[in-house]
1. Using the calculated result -24500 for helix-only ellipticity at 222 nm (-39500 (n - 2.57) for each DSSP H run of 4 or more, over all residues; to 500), pick out the matching structure from I, II.
2. Ranked by Kirkwood radius over Cα pairs in Å, for residues 88-151 alone, which of I, II sits at the highest value?
3. Looking just at FRET efficiency 1/(1 + (r/R0)^6) of positions 120 and 176 (r between Cβ atoms, R0 = 25 Å, to 0.05), which of the labels I, II belongs to the structure with the highest value?
4. Could you tell me which structure in I, II was used to calculate relative contact order in percent (Cα under 8 Å, 6 or more apart) as 19?
5. From I, II, which structure was volume of the Cα convex hull per residue in Å³ = 149 calculated on?
6. On distance in nm of label points 7 Å out along Cα→Cβ at positions 40 and 168, which of the structures labelled I, II is highest?
7. When mean count of other Cβ atoms within 10 Å over residues 200-207 is computed for each of I, II, which one produces 15.5?
Structure I
Amino acid sequence: MLASLDRLLRALFWALCVAFAATGLTFFAFPDATIQVLNTTGHALGFPPAPASSLRFWLSLGVAYMMLVTLLAAAIARDPRGRAYLMPILAAGKATSSLTCLGYFLGSQPAFVYLLNALVDGSLTLLVLGAWAVVWATSEEAAAHDRELLRIVLDALVPRGGAFPTGAADTDLDDAVARYFATLHALGPVGLRVLLRILEYGPVVFERTRPFSRLDPEARAHALASWETSRLGVRRQVIASLKLIALLHFYERREIWPGIGYDDAHLREKLLAGPNAAHHAARLGARA
């Protein structure tokens, strides 16, 4: 899956590279004709024409900008994951172009060329940021950080010496939860990564404090409680879902059963007397 995704990212940025180069060359070779064509198109749609200008100073700056974004796209296309840090830079350039043209369209003159550039470069901004988000969401390098953050969250949900003497940190609960998300769907680990980042920066957004992993244990417990009591239903649903998944996997551990008053003797007796007794004997014997 990652190989196919990487091929798609390379194709995307090579296409952007070619498009930027062709656009820059068109602007440089036919500046007046470009504006004339856009004015003609805009006139047909009811927009006033952009004023003609013989000054080439701005053209020089525009061509330099197109050269820069062309080289950025080419550099990213060679290694989208290794050079993903260049994507926000490319997106920033396109966002600046889009927003300034939108400002000119709204505050100066409603010419079609302004609106078109605002829409095109705005769309390219979202496209590049989307590619950056995809790389982040599927990055294997972030897996170690994900696991550490998962341990921190689970330890806050099931602390040692809390409701039970044994806490999440005393078990392999983080492995079990990670495996569960991996079995849900090919993108299950991506969903877990997004969920963990939501919990990590939730305190920053909603409580104006530090990220979850940088809080002390008491503050982490308070942060989780704020999710449960939030007025936003989606926040309550997020923490309720995570607690359900975590506690289901926590309670299935035999060392936890005495703490919740569970005894599997009756169930074992029924299974060992049933038609698949040999299978269950081998399975339960391994867990005994």
Structure II
Amino acid sequence: MIRHQFDIDAVEEAIAALDANWLDKAKKRTAKFIAQKAYKEASSIWSTVKPVYMRLQHDKCIFCEQRLEGGAYGPVTWDVEHFRPKSNVGIWPDPTRHSDLIYANIGTASASGYYWLAYELWNYAASCKVCNSIFKLNWFPIAAPRASSEADALDHEQAFLCYPLGERDVDPEDLVTFTLTTAVPTHREGPLNLRGRIIIDFFGLNKRDAIHRDRAQMIGLTGMLLDERDRGTASAEKLSALEQLNGPHVPHAACVRAFKRLWATDAVTARRGYEACLAYGFDPSHAPPTL
């Protein structure tokens, strides 16, 4: 998970290009929800904005960073994610689904949820269906009392999840980093460590074989380029590609950046990890790599 730039004026302009009346329709619907103190409508219109967030996120899931189909064929593979659930909010961990997780004092349930945010652009992101429909659903763990109306300040909730668009929240990489393909809290202790652990468990970032293997393949590519650079055999094109791996468009960018930092501080260990990632990334018989 990485931070993506978010310019609200540019986002509104992009939405208006898709539907000149969308913002006005969203405003009217929001006023209706606030009046009835609940999210209720026969059909939604937020799917219109999905391509805007896909482009904003470089066609990567906002949470797990896997790359999905973009362009005209992309929307079917994506969900518009409501960061704070628009209707009811359940208690997480759910004992029937998360029996292996033990967390206490991370929020109460809410029958009405965040109805006033159903069409709030700062409450949207684009996510893969696994992150949204399996892991996130209607959960939103917090440390303080839950907001119950538009009059309540959302930052007082002390949310454990991180909103990666713009700078309203901490940088996600200050919460979660990687040891090879394994997500770990960036901080060893304290409140940021707890947020990191919850984010990792909440989205199952270490439970999904496909993204483990994707990360390993990215580390394999990165390690190959770093090795050639250090040997002095890398072409100008490969050196340019290595620089591009710092960009937000790269799949699993947080993982790649963490590996590059490891290479810079402990190249011997990084080389060992790179070789393990090469084996795991392309051979299904191997287990996820460790150091």
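1. The value was obtained from structure I.
2. That would be structure I.
3. II
4. Label of the source structure: II.
5. Clearly, the read-out refers to II.
6. I
7. Among I, II, the structure yielding 15.5 for mean count of other Cβ atoms within 10 Å over residues 200-207 is I.
Where a number appears in this text, it was derived from the coordinates with a stated rule and is not lab data. A quick note: this is a predicted structure, and the numbers were derived from the prediction, not measured. Cβ atoms are built from the backbone, for glycine too; each structure is taken alone.
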